[in-house]
Structure P
């Protein structure tokens, strides 16, 4: 594979196969350089899953104007968190100031609520479907109804730049069930691979960035240590091969 060249990537798992064009950077770059590729791939895989479940009689109920999932504790990779912070930094005023105000208000509300420091080991009768401590934390967070800073009129204000996990989240249960998270069953489409997870594993292998997620609400609060790790440039070939290896079986064709 020649760096700076146009290639075609072929990927497959047990559940799908896909081919996508890609231009490999000519110079060492940061992990963020692959986000557009991953975003496009995640959207295509989600569309394939959506069509498959619809054909099986289980149409996806997610639609514009249904923003219940935008009040969950959305966990994203540090790579995506920094990309969102940079996206906010490029926004013109007064929009940038308003988005920053929403982030600050959301963080303040979370800290004041104590949800981040509570012990959720014990069962919570008010959330009968929350079986683990992590689920009970999520249910309690959701009960606060703190909207994503990018949510506007119950729709995503950065739809083209939304995180991978948002692209991968689709449900087939009634939309009303999402508003009663961990009180009513929510049937989520299970994809054969989660690109958000693949990105985190790649970041750990390449830059030593932890695989644990950061809540989207804290995207503007990255530490200097995280910024330093994210700024580390990598060989494009090594990055791509590591990333593809975390997704599935792959091969690359040089473009003519």
Structure Q
């Protein structure tokens, strides 16, 4: 049997037969070890550690069978679900569980890390990753190869961790980055993906050749699938962002004026 190491687009008809993707499991093993080491800090609250493992489970669900292959080469709507999980759900949960351990090991005198993890740097990098990976020509070119599909998934994961770092991890210190500014950062930094979703919703013909030409995995047409993908990105993304904003606001307004960690 020809084993693929990563989920990518192909011309095979969709089947619900389970398939093993060694590259996915290898990446997940590396992530699990790194998270386990960071979350072992004795001061890490049990709920935070559990949240991180939930984030890891969500990442596993997004990358492995069946969502992984469906997202890679069959359904744009599955790709949208995968994007939300990999970029907006798994990263903040894993950072919540690991932040205590990260803070203990962080090189506090490093100007390079301070610059890279500045909210402006994080927001720019995140949105560049989103825009580039959703350009039709880029997506269609990369998704047909295992390395290209891996690059897109990795860009979402790294970009998501980068984006969520300034509002979940307490290092480097940002004394002027109070909760209202964090809320503004989260809102403005997540606008781009809603714009992409709107483009999908108003299209009159398919946007990505990979999904237009793919063997149909469901009874949906390629255009209907694209519109569902736009709805998932728009409504799902807004639900995630405004849910986090709501939690941040009520903790801030009911507390001491600073986010409770």
Label whose coordinates, when mean count of other Cβ atoms within 10 Å over residues 52-59 is calculated, return 19.5 (choices P, Q): Q
Comparison of P, Q - label where mean projected area of the Cα convex hull in nm² is highest: P
Structure responsible for 25.1, with mean count of other Cβ atoms within 10 Å over residues 68-75 calculated and labels P, Q on offer: Q
Which entry (P, Q) yields the derived value 0.50 for FRET efficiency 1/(1 + (r/R0)^6) of positions 36 and 244 (r between Cβ atoms, R0 = 25 Å, to 0.05): Q
Label whose coordinates, when helix-only ellipticity at 222 nm (-39500 (n - 2.57) for each DSSP H run of 4 or more, over all residues; to 500) is calculated, return -20500 (choices P, Q): Q
Among P, Q, structure where distance in nm of label points 7 Å out along Cα→Cβ at positions 100 and 228 as derived comes to 4.2: Q
At a computed 24.8 (mean count of other Cβ atoms within 10 Å over residues 92-99), which of P, Q: Q
Entry that produces 2.7 once distance in nm of label points 7 Å out along Cα→Cβ at positions 108 and 212 is calculated, selected from P, Q: P
Of the structures P, Q, the one that 25 was derived from, the read-out being relative contact order in percent (Cα under 8 Å, 6 or more apart): Q
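Here, each number is a calculation from the coordinates, and none is a lab measurement. Bear in mind the structure is a predicted one, so any value in this text is a computation, not a measurement. Cβ atoms are built from the backbone, for glycine too; each structure is taken alone.
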